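What follows are several structures.
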Structure 1
Amino acid sequence: MAKQKKSFFKKVIIAIALILIIVGGIGGYFAYKTIYQSNINLGQKKSQIIYIHTGSTFSDVMNILSENNILENPSSFEFLAEKKHYKNAIKPGKYRILANMSNNALVNLLRAGIQEPVEINFNGLHTVNELILRVGRRIEADSTSLIQAINDNGYLSKYGFNTDNVQALFIPNTYEFYWNTSVDDFFDRMAKEYKSFWTDSRKQKARTIGFTQSDVSILASIVQGEQCCDNDEKRIIAGLYINRLKQKMPLQSDPTVIFAIGDFTIQRVSKEDKQVRSPYNTYLVSALPPGPIGFPQASSIDAVLDYDKNDFIYMCAKENLSGKHYFAKTYEQHLVYAKKYHDALNARNIH
């Protein structure tokens, strides 16, 4: 009888152990599935971008994921997010969610704040307002706040600029930002890039020619307006304009008139255009404008700092419309070149 009882208890223990193993196995399977198996539903897409705004709560994050139909099983994600303490560690930003991501991978991505960077460049831009509108479409800081900052002399004075010359702050390049960049963060970054660009060597060259850093950028923007691409010719044009400034002659640069008018589709500046009243119209003002007329590239700034020491006073675009120029020391020679150019424009019916 005792042997039978022992045998019975042994069988019960074995049965319980088996049940526990089975239950543990099932629990382990579901735990593994919750943590490591894919819980992302993107359809045919390979990835999905989401934006988590500054100040968002975990509830906001769940709403974002729900609105984009990203999670196959929201409850399992929420369970793991709580276990991994993500609920109280929300980080704003732009995130790229990959197809077949597991709950674990997604929680780790969001909890660590591993953002998808955004790129901002200055290509095709003429004014700071155009730049600010582009920036406002790329980062969390809205255009209204950015425009207020760019038009606030008190704010800009922190960086050594004002509303006239602030365009000189922005050195053209392609910059990476995090999407949740604030207004202050944006301007701080631009100021850092500006300071990095203006090395001691460049500062010394500016002092040698009697220019401030902003003066250099202003003249460089005009040089670039005349010649976008040929760096050797940029140096010649810079030298020509410095000759004019030394002689207190108006620069008489068509790109400054176009900037003053604000119509960048103008192909031919007319006599009437040249009479527009503006501090940027260098046909009427015998000095540098108060600010840049564009965003001068590093090559244009260096062309001014290392300008060609020549005797030229006049320049005129070549009649083949190649973007290259004739240079002259006398007005008489300039008139010969100017006639060729104007005849070419007339022949092409460019008004």
Structure 2
Amino acid sequence: MAENYFKDKVEAIKPAKDKKISQILDEMRKTGFQGRSLAEAAEILEAMITDKDTTILFGYAASLSTTGQWKIINWLIENHYIDILAATGANLSEDIIEAMGCSYYQCSPTVNDEQFFKQGFNRYYDLFGRENEYLKMTELIAEFILTLDQNNKYSSREFLYLFGKWLGGKGIKSIVAVAAENNVPVFCPAIIDSPYGDAALIAESRGFHLILDGVKDYVEFMRLSENVKNTAVVYIGGGVPKDFIQLFAVTADLLYPDRKVPNRAGSQTREGAIEEQYYPHKYAVQITTDSPQWGSLSGCTFDEAVSWGKETKQGRYIQCYCDATIALPIISHALAERLEGKREGRQFGLRFK
């Protein structure tokens, strides 16, 4: 039987007063290009949130906390729409500046950058912040590091949980503080490439040698796979957080002698793969400006990821090629309109206490 190519008709959008964002997305779903993809992304996010058997892993990359996005991440955490968070060190530190009561400011992307440097400003395209406030945030992290046990090797998850509790005690409601409060484990696999690395240098200058154990981090992360049934992944940007989370589907089995994740069904195998088990993500959404033809992981399509066993053709996935500062506010507000109350959530952080 021939495929019916005429079943999904394009419907033109007509402007009107008092439309909700979720309604606009519903209408965009019947259009094309990235408007349609954005609407599909919101639709798949809603599906993963309402699927009671699904664990949601969220990757948050680039330097988006400076652009006013970090409170959206807090909202997602507080509503238990994120079970496990992996993010860049920039996004888990630069939000602290605003959480401390300082600010970022708008500017032109064509300012005199040499003059900005002399005045003590750091530019993020069309935004800027004060270097002294950035250093104040870095010194705050160093102050926390000095409270730790110098003989302990910390995973990034352990370090950020303790830091989040410490910040919460000071009333600084940053991402890591809200995550700690809601028992959402936060992993930062490239943590040193950020103010956390700078803070470690400050602590070193004061006689404290911080040890962050990347292998411990990876083991803690992969062991969480014992406690999931289906997985959904959301990537804002790409980079290291995307790669880290994608691997949850294909390398967790290596942690166990029989190459099988305990308590987890639904594994897949393939020809030529010796003693390997794959647990592809059931849902996947990425908001990115990276395109696939350059071969980077950030731009890699989910179709390509099917060849690795990271996603499955039987799942639901979409990539929307859009600036996250456009897509994330629209999608989050649509979810706020469509969903009632908090999701139960997994609270995986409790497993480490």
Structure 3
Amino acid sequence: MKILILVSSLNYGGAEKQAVLDANMLAEVENVYLGTFQDGPLRQQLDERVKVVYFQKLNYFSTANRLASFIKKEKVEVVHNHLYAPMIISALASIRAKVPVFWHFHGHHFEVRKWPLNLLSRLPMVKNTVFVCDALAGYFGRAFHFPEAKSTVIYNSSQCRKLPKAKPQDSKLRIGFMGRLVGLKRVEYLIEVAAFLKKKGLPNFEVLIAGDGPERAPLEKQVTERGVSEEVTFLGFRSDIENIYNQLDLFILPSEEEALSLALIDAGRVGLPSLAFDIGGNKEIIKNGETGFIVGSLDELKEKALLLCRDKVLREKMGEKAEQFTRLFSEQNHLQSLLKMYHQHSPSGRSIQPKVHQLHLAKPLLEEKVIREA
């Protein structure tokens, strides 16, 4: 089967990261193109078997026409789209190309542009509207008017694994965060947690903040003002996220908005208990009181962090359960779900039982194709 995964860019973001992971996994068993309008650093993480296609986007209709020509020429059988522009363009292209189209929603950021999605979702070749969690599917079910029969939930997947002997051989307790330093992530809550733990006399701990973004300078200022410069470390952007997770004892996600957090899934996969707020699909990743805690306020976040920092036995017990529970988000399950959906609507209708192998990341690509507007 020839599959085209279409994403707006190869810059860092949850949807973009999952598109790259999907392309790499699918390339194990199918012929895969990764189409995009803009290059970015995630390109370096693509498997060498994934063929990259650049489409120059000037307007939706002309780009859709070029996309339809590419689909027909290459005999693409499935188009899987992440983010708004690819969804609209692929739906328009399907009118001419007659190819099954799948829309993959990772968040809530579509409010101002409802009507094109609502209208185009009714096209016969738009086969499924895919959501990363039940909470997001419920939100779109209430706020939009997509055909209910086309709605599907496919969880995000994680490549992180628990690594033996990865944790530093010292007595320091490490609390971590992984993500963009932007307002909705509320990373300032991590700093407040650090100040609270220090005030309570918790010895020898460190808060590691991995990621970068426009809020870094204000956050660094807050660290100084709260007197926790020795306890809080900014790691900046890191590509070795598996290594970072395996150094931690506890993961905290203080975001005020999430769909299905890859960071939270990754933390569970390496055996970390986590703290997060009751938003988005967080309750689908954390079993409250068993693999971590779902909290409702900053004060509760502080108290639960203190509890887990002081109680090593509870922390390790929750971490073991987190590792077991988040097997739900394995590559194998994710890939099986994608292929089942594709083959259900493909012309051949064939089925397959894939075996997921170790993916080969950061290799040079075998092929690049550039599609440009006249």
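From 1, 2, 3, which structure was relative contact order in percent (Cα under 8 Å, 6 or more apart) = 19 calculated on? Value 19 for relative contact order in percent (Cα under 8 Å, 6 or more apart) corresponds to 3 out of 1, 2, 3.
Which structure, out of 1, 2, 3, was mean count of other Cβ atoms within 10 Å over residues 84-91 calculated from, if the result is 15.5? That value comes from structure 1.
Work out the source of 32, 15, 11 here, i.e. which of 1, 2, 3 gives that when semi-axes √(5λ) of the Cα gyration tensor in Å, for residues 108-187 alone is computed. Value 32, 15, 11 for semi-axes √(5λ) of the Cα gyration tensor in Å, for residues 108-187 alone corresponds to 2 out of 1, 2, 3. Of structures 1, 2, 3, which gives 1.8 when distance in nm of label points 7 Å out along Cα→Cβ at positions 140 and 340 is computed from the coordinates? Traced to structure 3.
Out of 1, 2, 3, which structure matches 68, 20, 18 when semi-axes √(5λ) of the Cα gyration tensor in Å is calculated? Of the structures listed, the value fits 1. In this comparison of 1, 2, 3, the computed figure 2.3 for distance in nm of label points 7 Å out along Cα→Cβ at positions 284 and 324 is attributed to 3.
Every read-out reported here was derived from the displayed coordinates using simple, explicitly stated rules and does not represent laboratory data. The model shown is predicted, which means the values in this text are computed figures rather than measured ones. Cβ atoms are built from the backbone, for glycine too; each structure is taken alone.
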